[in-house]
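Undergrad: I've put the structures underneath this note.
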Structure 1
Amino acid sequence: MVNKVPLADFWENIGATLKKEREWEIPSLFKDFASECQAVRKDVGFLDLSFRGKIEVTGRDRVSFLHSLLTNDIKSLGLGGGCYAALLNAQGKILGDMSVYVFANSILLEMEGGLEKKILGHLQKLHVTEDIELRDVTSQWILLSLQGPKSEALVGSLIHGPVMVNQEFHHTNFSILETPATLIRRSLTGEKGFHLVIPKEKGEPIAKRILEVGRLYGLRPVGSVAYEILRIEAGIPRYGVDMDETVIFSETGLEKISASETKGCYPGQEVVARIKTYGGLNRKLVGLVFEKSDLPRTGDKVLSGDQEIGQVTSACHSPSLGKGIALTYLKKGFFDADLDLVIWSSPKTIPAKTTTLPFYKIS
């Protein structure tokens, strides 16, 4: 069964093209992806991310339970705090990644759409005697996101005051159209960004209000096509696309921002620590840049001479760079920037160079 985001009809009425992505029908395109990307890079873009998975964890042992399982230090998070974390298996491979938000009586886990069922299943298996309750609350809340250099100014106008959440993943309660909501500082594009978590029944009037106020800041609605380009430009790997249970966490480079070195044991911790101490990565997430005329497909082989050294996981034409870009895991010996390689995209080859991530850097 395909679920529609709660605001699907509203988005369609203002010009969105909807498409099915996994189990959801979501806004794909509003006008054209290039202008939507430009709005995020220059002004502010408005995304509906209600399809993203959400798991609520309650109970007396919620903090200690998650702290023992996730890569990051959950016990150090205070009320209104948050972080990025992953759930690994004993071999250090990725079962899932998520944002973690601490509220007074609960912890909210936000993740890739559809991943919530898998993560919920894993957490339930690992739950033995702890006093916790796990609930899938994906369909209970609307998740809207404002991304771009003018997003903070727009949020200030919406809440009629200064934006008090200054650190990534931190959050606070606020009111919009007399409706209680949550504001989270969260960048998904390499730009400043904020999530607004709002009650489902108030979605349309709040979305209209954001569009109305947003005119002063150059706001544009942004669909999933532009969002995918923006996250690739930012060098952000996506679960189910660029990483899954076959990928060791350290291969992604995400352990630098989401694996605590001081919290103690968690599943996969020994693997992450050993790689950090002794090295030994056999492959690593790397960026490729190529001319804009051709676009490789997921799974296309990356070659150095006749040797296959990796496969493309994500690729797009970047409006910001005016070039083609791709994410790939390359073998050891090919991690450096500016190496000349070839992408075999049958029936042709695409010359490419390695580059550091992210592709797009805020000037």
Structure 2
Amino acid sequence: MRKILNAITATALVSSLLVAKDIKIGVVMPLTGAIAGYGQMSKTGIDLAHKMEGTLKNGDKIKLIYLDNAGTKAQTADATNMLIAKDKVTAIIGALTSSNSLVVASIVKKSHIPTVAPVATDARVTRANPYMSRACFIDAFQGKVGAKFARKVLKAKTAVVVTDKTQAYSAGLSKEFIKNFKKDGGKIVKRVFISSGDKDFKAVLSTIKAAKADIVYTPIYTPEMALLVRQAKQLGIKERYLGGDGLADPTLIKIAKSAANGIMYSDHFNEAAAPTALSKSFIKKYHETYKEKVPSFAANSADAYFIIINAMNKCKNPADSQCVAKNITKTKKLEGVTGYITIPKSGNPVKSAVINEIVNGKIVYKATIKP
């Protein structure tokens, strides 16, 4: 009888191995170009998450397919269409910036491919789209966090807002910060507009200096911020800067050097405030693998991966994109790297934010702001 049972068990094992298949998840990231640093950080998080959980409960293997969008809308569209039409992916992670994620959203809505954006905070990314979710908080919350921190903690009464008019992300954060800063009794004394790729900020800095505001809110990206603060230091202009998660890039310190000291920004994650057991495990493995601290982009991108895997594990056929999409928006208290994740039908998780500050060339945790 034991031989028969062993034979049956062995046959069942072989059968399960024979039917196990590869489930493809596509990833659209800026791996080259001006904001490649964000994409590279995100890739480390996804790769480690895949290493930690690369097999589904039914034995199917997860295969990651990365395509570079170089940070542009045109290449984002090309990459997304290729993943769907050629690679036949079941789900997608991407993109990173809100502008590019809006491009992805319009495509996957028509193609019915579930997608999780790791750090795209513009509210429009998930609007009226059952196939688009995110692993991060939205601009409305992040802008409110910035305004609350500026007024209540920094005691700022006046502010200058610097907006990158070419980025949906920057426009969204600016709008929410202004609304909430005014609501809390603050005054916006000046608005300044820049464009991605700008190199000379002397005129902008002259305007900022003349405004004599208590805080300068800068929801822009690292390439422009690094140049702005370097030129400010050269001109002897000293201001308090507060930005969004677009400044959560270690290259800001590398490029701006000592000029980066004092910059504060809202972010999704800081190791000093690791909220779950998975956080601690992920941090330990990240240190061992990459020999550095976990950047928030890596943490959020890992969570985007875990959200999709969790949804796939709830499907009889994990390659069924429709089933995966439905289960993503049924995510409840999933243990993630950045915290416990619940995603309602809106696709927008309710999460806390942290405030970080660059002190002596290092990123220092300052506070956690809850919803």
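Taken together, the values in this text are just the output of simple stated rules run on the coordinates, not laboratory data. Everything numeric here is computed off the predicted structure, so don't read it as measured data. Cβ atoms are built from the backbone, for glycine too; each structure is taken alone.
Undergrad: Mean count of other Cβ atoms within 10 Å over residues 208-215 computed as 17.9: which structure among 1, 2? Walk me through the intermediate numbers first.
TA: Values: 1: 15.0; 2: 17.9.
Derived from 2, not from the others.
Undergrad: Taking 5, 23, 32, 26, 11, 2, 0 as the value of P(r) over Cα pairs in 10 Å bins from 0, in percent derived from one of the structures shown (1, 2), identify that structure. Before the final figure, lay out each step's value.
TA: Working: 1: 5, 23, 32, 26, 11, 2, 0; 2: 5, 25, 32, 22, 10, 4, 2, 1, 0.
Checking each candidate, the match is 1.
Undergrad: Work out the source of 20.0 here, i.e. which of 1, 2 gives that when mean count of other Cβ atoms within 10 Å over residues 24-31 is computed. Don't skip to the answer; put the middle values down first.
TA: Working: 1: 20.0; 2: 24.9.
Attributed to the structure labelled 1.
Undergrad: Given a computed value of 17.6 for mean count of other Cβ atoms within 10 Å over residues 136-143, which structure among 1, 2 does it belong to?
TA: 1
Undergrad: Computing distance in nm of label points 7 Å out along Cα→Cβ at positions 160 and 320 gives 3.5 for which of 1, 2?
TA: 1
Undergrad: If we compute FRET efficiency 1/(1 + (r/R0)^6) of positions 104 and 128 (r between Cβ atoms, R0 = 30 Å, to 0.05) for structures 1, 2, which one ends up with the highest value?
TA: On the way: 1: 0.70; 2: 1.00.
For this comparison of FRET efficiency 1/(1 + (r/R0)^6) of positions 104 and 128 (r between Cβ atoms, R0 = 30 Å, to 0.05), the top structure is 2.
Undergrad: Consider the structures 1, 2: one of them gives -6500 for helix-only ellipticity at 222 nm (-39500 (n - 2.57) for each DSSP H run of 4 or more, over all residues; to 500) as calculated from the coordinates. Say which.
TA: This value belongs to structure 1.
Undergrad: Work out distance in nm of label points 7 Å out along Cα→Cβ at positions 56 and 312 for each of structures 1, 2, then name the structure with the largest result.
TA: 1
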